[in-house]
Structure I
Amino acid sequence: DLRGKAFKVDEIKTWSCECGFCEGRKPRELIDLFKKSYSARVLHNSIVWDEFIRRIIEVYNEGTYEDFLESLMKSRTYLKAYRYAKELLRKFKLM
């Protein structure tokens, strides 16, 4: 998924995705398809990442990239490190 969590196809019990590939398909159908077809998994992942990259470009153009980036950081440690790095960049006038 977009948070960097990998799934082992044999361990998938439920599925919830709104990407262009999964949209309109039932969760059970998708799970079975992913178990049978490597190509289906590749196509799904390609579409998810394409949609993610489009979103990154969109928020960058809107000027809200930093907010978007922070919203993706689920780990408090990463968020603190990111904010500290930004602070250092500003302090040393590198940003």
Structure II
Amino acid sequence: GCFEDFDSLHFETCYYQGIEFCIDNELICFDPGVQGEHKIKRGFCPIETYSAHWIKDERFREAIDDFLLREQAHVKNYNDDRKALLPFKKEITAKLYER
């Protein structure tokens, strides 16, 4: 927080400086982190992320597994919907997701 309002301060400090660093150092990738619809209009593409966890309690592990399976479809649909909001031509967006 700060006492004055500065337009785009969050993006300047968290993203634009990182992007500039990548350009200056010839890095080919900048990861802005997950979540945040506000990133879409600035051209940050939604991507899936992964993590691995070990849950000792079998009942808890099964409940989490069940949730994650159901969540997976939701996340895919959500990301597909967000891709349509990117500020690029459709041909460009399609190329970004070719793999």
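Only the coordinates and a few stated rules stand behind these numbers; no lab work does. Values in this document were obtained by computation on a predicted structure and should not be read as measured data. Cβ atoms are built from the backbone, for glycine too; each structure is taken alone.
Between structures I, II, where is relative contact order in percent (Cα under 8 Å, 6 or more apart) highest?
Working: I: 21; II: 29.
Between I, II, the highest calculated value is found for II.
Rank structures I, II by Rg/Rh (Cα atoms, Kirkwood Rh) and report only the one at the top, that is, the highest.
Values: I: 1.11; II: 1.07.
Result for Rg/Rh (Cα atoms, Kirkwood Rh) over I, II: largest is I.
Taking mean count of other Cβ atoms within 10 Å over residues 10-17 from the coordinates of each of I, II, which one would give 12.6?
Numbers: I: 9.8; II: 12.6.
Answer by label: II.
For which of I, II does helix-only ellipticity at 222 nm (-39500 (n - 2.57) for each DSSP H run of 4 or more, over all residues; to 500), calculated from the coordinates, equal -20500? Before the final figure, lay out each step's value.
Details: I: -20500; II: -13500.
Answer by label: I.
With percent of Cα pairs over 18 Å apart, for residues 18-65 alone as the yardstick, tell me which of I, II scores highest. Kindly include the intermediate steps, with their values, before the conclusion.
Values: I: 40; II: 55.
That would be structure II.
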